[in-house]
Structures are given as C-alpha cells and as structure tokens.
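Next up: the structures, one after another.
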Structure 1
Amino acid sequence: MKAYAMLGLNETGWVEKQDPVCGPLDALCRPVALAPCTSDVHTVWEGALGERHDLVLGHEGVGEVIEVGDLVEDFVPGDVVIMPAITPDWGSREAQRGYPVHSGGMLGGWKFSNSKDGVFAEKIHINDADANLALLPQEISPETGCMLSDMMPTGFHASEMAKVTFGESVCVIGIGPVGLMCVRGAVLRGASRVIGVGSRPICVEVAREYGATDIVSYKDGPIAEQVLDMTDGDGVDRVLIAGGDVDTFAEAIRMLKPGGAIGNVNYLGSGDSVRIPRLEWGVGMGHKTIHGGLMPGGRLRMERLASLIVHGRVDPSLMITHRFEGFDHVEEAVRLMKDKPQDLIKPVVFIG
C-alpha cells in the first residue's frame, strides 16, 4: 500500500508498505478524510519520539471500514467511522486501573505514528475495533469528523483535568486548534471569563466565536504579568495549556490563584525539564495543582462528543481553513502544519 511516512529525522516521503493484517478483534479502514497535526511536526522535525524510519505518519481521520475480524460485533464493511488518535487496549491492566490511555506502558494508548503506522495510508489498522471506533453521524461531514479524532477530545480534556466549573476565570495558553477547543470546552463547562493567549488574527477571531472574552499576546510582554494586570492582581482560577514549551508552566503558575489547577494537553516536543517557580508555587504548598494527560480514547467518548456537534453545542468546522481533495495532498497539508502560515488553523484532506 502507498503511505506518507517519516523516513528519518527531518525527512518525510511516500513509501510502499505491506498491507496491515486484521486480527480477530480488529478492523481495517480506508481513509475518507485525513488531517495532519502539530504532533506530526514534533515527531519529524523536533525528534520528540527519537529516530524513526519509514513510520507512517498521521493520527487524525475518518475512514470507511473495509474488513473486520471474526470477533467484531458492531461494525461492518461500508461503515463510515471516526478513527480516534488514541486507541487503547481495553483489556489491559492499565485499563482496569482506570487509565486505558496508558495501556501497555506510559502513553501506550497512543499507537498511530508512535508505536505503529499511522493513518496516512491506503489501509489503516484499528485495534479493539468495537471499543475504539465510532460511527460518524450523518449530520457531520467527514472533514469535520477529523476534528473529533484528536483536536476536540484533546482540547476538552484540559478542562476536565483542571475541573473548570461555573463562573470561574480561565486562561487558555495557545489558541491553535487544540487551544480553540480548550476555549470552547471551558465555556461549555461554565467558565465566565476566558482569556486566550495568541496572536494570529484568524485564531483570535475563532477564539472569540467560541467564547473567549479577552485576548493576550505574548508579543506584548510576559503573559502572566498581563493576566495579573487585567485581573487586578488576582489571577485566574484555571489555566489550560495547549501551546508553548517547558518554560510555559512558570507563566501558568504565576497567573494561577492558590487552590487553582492547570490542565496541560500540550505535547512538549523538546527540552529536558519543566521549570516551576518556587515562590509563586507557594514554596511547594500553594495548592496549585498541575495535571497533564493524554486525551481519553474510546467509542463512548467519541459518540458523546459527536452528539455535541449534532445538537449545535460546538462547531469544530470553524477551524478548517484549508481543504484539499485527493490522497496525494497529504504531503502538502503536513508541510502547511510545519510552516504555519498566518491564515492557517487546520488543513483537511478529503479522499472520498
């Protein structure tokens, strides 16, 4: 089969690979719509996962089922499905402990373009199909469905980890596609004031549509100082991190109220240590809690998030700024995510 892969550090290209094999609990899909992610950029051009050779990239997509294993009960060839970025092994010990995303070891539920080939291929393997796939509702286009595989569940998870609730103030650091979903997730959970941190005009515009009340730009100085100034020195109840680097946590701690919480869903692609300022952390006793987690996978979560779209609670299609038709355009879409032109939020490739 034809696939778009990481050939080595700083190098990508088209390769021919053997077709995947469908096990008794698995499914094979063909791509219907695909989207690249900044995580692909971290993997290839920052070496975040180390050296990889001929590893098929991609973990966001909608597919059509073309084969199912003998033990698959709920899906048949022809079904159009959401293929989540995270596909845990639901029978694992980690799943029984309540952490399926870490099945088989830390981050083990993240298989696509990590421990196995990703979705930028003519055939895509899905483990534990009954537990990981979800039917795409007819009301949702395949392009929009791509946002359900990673951007939406990841962004919403930040609010879940930080436990955003009614009337709270929230700062979202980074308003790319994941951060934009952080904004909308915080609003849906009841946040009153939502401060977005970003500078690209198109992202600012969509952030306001999703409910951001204020915008801060890192170009105007340290973001913690700006947030403290605009909150009369109080800071915010919750901070959701969807961008930045290992130094971003220091800014988050500085702007966070005692008793507040941070929800981090940013993939730290480089750096050795996360730096936490001692005094602003209450010398270790400020009840400022930091949570970082991989987005939960699973069919039920995909179905629930899809229901939010169907019933008009969120419209992730606002993030799609570039559309391509044809599998060969995957390469162009990946390059767009790497270069991040000013008019880009998210590209999608429709294959049909």
Structure 2
Amino acid sequence: MADIQKQFEEFHDAIKLKRFKENKELREKRDIITDKIKNGVKTKFEEKEKDAPSLEFIDQGSYAVDLGIVPEDKDYDIDEGVIFDLYKEDYTDSVELKKMIRDILENHTNTPPKIKNPCVTITYSLDDEPAYHVDLPVYLKSKYDNNLYLAWGKEFANKDNKYWDLADPEGLNDHIKNSFADDAKKQFKRVVRYMKKWKDICFNSSGNSRPPSIGITIAAVDLFSYKQSYNSLSGKFKDDDLGALKDFVSKLKNRFMLKWDPDLEKSFYTIEYNLPVQPYGNVFSKMSNIQMDSFYQKLNELENALTEAEGKSDPHEACKVLSPKYFGDKFPIPESKEARYKQVALSSAPSSNSAKGY
C-alpha cells in the first residue's frame, strides 16, 4: 500500500484558509463593518428618539470553527452574527432590522448590500469580481425564553416567508469545536477540508446542487474516526488521512436510503441529517431528490477512487487516481518509482572526469 500521508498534508496546507487572527486584512474588514453597524444603529435609534440597544457580534461558519478552505471561485465567505438586545415580540416584521443594517452599509462597498433570507450580505469586489463577502445574520431575544431567534426573510417577501426562526449559533460552534481533541481534532479538520475541496471540484456551484458545507461538517462530527497506521521502519504510528477519509466517506454514504418519488416515479438515494442544536432542521433539506441522489453517486465514485489509491504500491500512481479529478491540481503527485530510479542511476553513474582519474 502506498504511503501518501505526506501528499495529503501538503494538500491540506495548500487549501487551508487562515483564520481571522492570522489574516489581518479580513480581520480589519470585519472590525470596520461591526464598528460601522454599532455607530449606525445608535444613530438610527437616536433619530427615532429611542434608546439604542446594545449589540453583540459572534463569529460563525467555517472561520469560527477553523474549517475554512481557499474557495475555487475566490469568493471568500465570512459569517458574522449580529445579536440585538431586543425582543422579537416587539418586531413583528423580521426584516425591519435587516433593512436597517442594509441602509447603514449602503455605501460601504461598490456593490450594494443585499437582503437574503438568512442574512444581509456585503460584497467586496476586486476588478469587478467578488473577492469575498460578509454574511450578517440578525438575531433577537424573546421575552418568554432564553433562546435566540434568526430574522428570516427577504425585503419584499410575503408575511408567510418572513418570520423569527429558532437558532443557537454559539451552541453549534461549540458542538463542532469541542467534538475532538489533540491529534484526532487535527485529522478531523483535515478530513473536513478535503471533503469541502472535493465538493468544490466535483459539484456545480449554482443553486442547491452542491451539498452544504454545514451538512458535511455535522456529519463528520458524528461519523469521523481517528485513523493511524504503523510504520515498520520507524516503529511508530503515524496519522493515516487516506484511511480516515475513506472511512468517513463510506459511513456517510451508508446514511443514504432509497426513497420513492411518486412525481418522478423513481427511487432516489436521499439523506436526512439534523442540526444538533435549535432548530434541529435537516441540513440537506434544500437539496432535491435528484440532487441528493447525485451526491450519493459522487460519494460512491470518491469511495472507489480512495480504495483504488489505497491499493497502489507507488505513491505516484496513488496520487494520480485522486488528482486532479477529485481534489484538483493542488493535490501533489510525486515522481514515479521509475523516474526516481533513473535519477538515482544518473547521479551514481561515473562522470567523464572521474573516468579519467580526476
């Protein structure tokens, strides 16, 4: 079996996205936005002759749990929750405060802010192309419980599509961050990043055809197992990312079940995986039966490729199975055994000078 742990770790280093504390530019952009929101909210409430509420900001998404990757389309995604010290019972229109944030940030970038169902999105552009965007979900408290509620809905949506949805962003962060420790945690993060890159390479980026990253992450918290292999030369155990990745893909694939679609009169492989915190919804709910079936088939292809790579004796051949088809061109392919032998033969052959006795 080929040992390609080195190539997996090099691949991980190439795709890993630095966190805020390591990325000065993104950290500064986030802080500028949060300061502008604080000052803007204070001004807006004073104009209405009301006391301005205190605000709390919470890092969300891949940055918060240190699972980000460099995106294929170069459109970096930052999630920053805005928690108002206000009660949802006083705001029957869940979009009201989202519109306030939109107005505060109206001229912050060249691209106007956009109100989406779960958030307000601010886009920073570079040469007229998105460089990264900041998603700002808005939360309020309740007079009757200790939960947070997410402001759901677009600006001109009907009343049925604008509401306050139960949420626990901090609980979700903690669930992911505290699931593993030490070396197991490091391998868990690598495996999730490998899966995210595979998703970027193998799925169309439009619509809901790609499985959501949160779905892959939540599943990995449940299904990932730490894997090591024994190195007979060193007499030590070392991490086995290929084995861990293959094991996770197999377990995730086994969570799918055949489901009959009466409209299409056909069975599809579908999957349900619920959030571990409020509102406990199915993280794959936006995918259609056809899209989930495609997800299953692509997982099956990946599992077969990982099995094939595992069976190769030459790291060169093993890596060729995986790169670039499944992980893109960032996954390194070492020289073949044949090329290495030729190199050794050439370097050990006597030179013309040495043949003359020099």
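Quick check: 16.6 is what I get for mean count of other Cβ atoms within 10 Å over residues 171-178, calculated from one of 1, 2. Which structure matches?
Numbers: 1: 28.8; 2: 16.6.
This figure was derived from 2.
Sticking with this one: When volume of the Cα convex hull per residue in Å³ is computed for each of 1, 2, which one produces 198? Could you put the intermediate results ahead of the total?
On the way: 1: 128; 2: 198.
Structure 2 accounts for this read-out.
Thinking of 1, 2, which structure, once FRET efficiency 1/(1 + (r/R0)^6) of positions 11 and 195 (r between Cβ atoms, R0 = 35 Å, to 0.05) is computed, gives back 1.00? Please report the intermediate quantities before stating the final value.
Values: 1: 0.35; 2: 1.00.
The correct label is 2.
If helix-only ellipticity at 222 nm (-39500 (n - 2.57) for each DSSP H run of 4 or more, over all residues; to 500) is calculated from each of 1, 2, which structure is the one that comes out at -13000? All intermediate terms of the calculation are to be shown ahead of the outcome.
Values: 1: -7500; 2: -13000.
Corresponding structure: 2.
Assign the value 10.4, calculated as mean count of other Cβ atoms within 10 Å over residues 43-50, to the correct structure from 1, 2.
On the way: 1: 16.8; 2: 10.4.
Derived from 2, not from the others.
Another question, if that's okay. For distance in nm of label points 7 Å out along Cα→Cβ at positions 139 and 283, which of the structures 1, 2 scores highest? Numbers along the way, then the final one.
Working: 1: 5.5; 2: 1.7.
Ranking 1, 2 on distance in nm of label points 7 Å out along Cα→Cβ at positions 139 and 283, first place is 1.
4.0 is what came out when distance in nm of label points 7 Å out along Cα→Cβ at positions 51 and 67 was calculated for one structure; which of 1, 2 is it?
Numbers: 1: 3.2; 2: 4.0.
Matching structure: 2.
Just so you know, all these numbers are worked out from the coordinates, no wet-lab data involved. Since this is a predicted model, take the numbers as computed values, not measurements. Cβ atoms are built from the backbone, for glycine too; each structure is taken alone.
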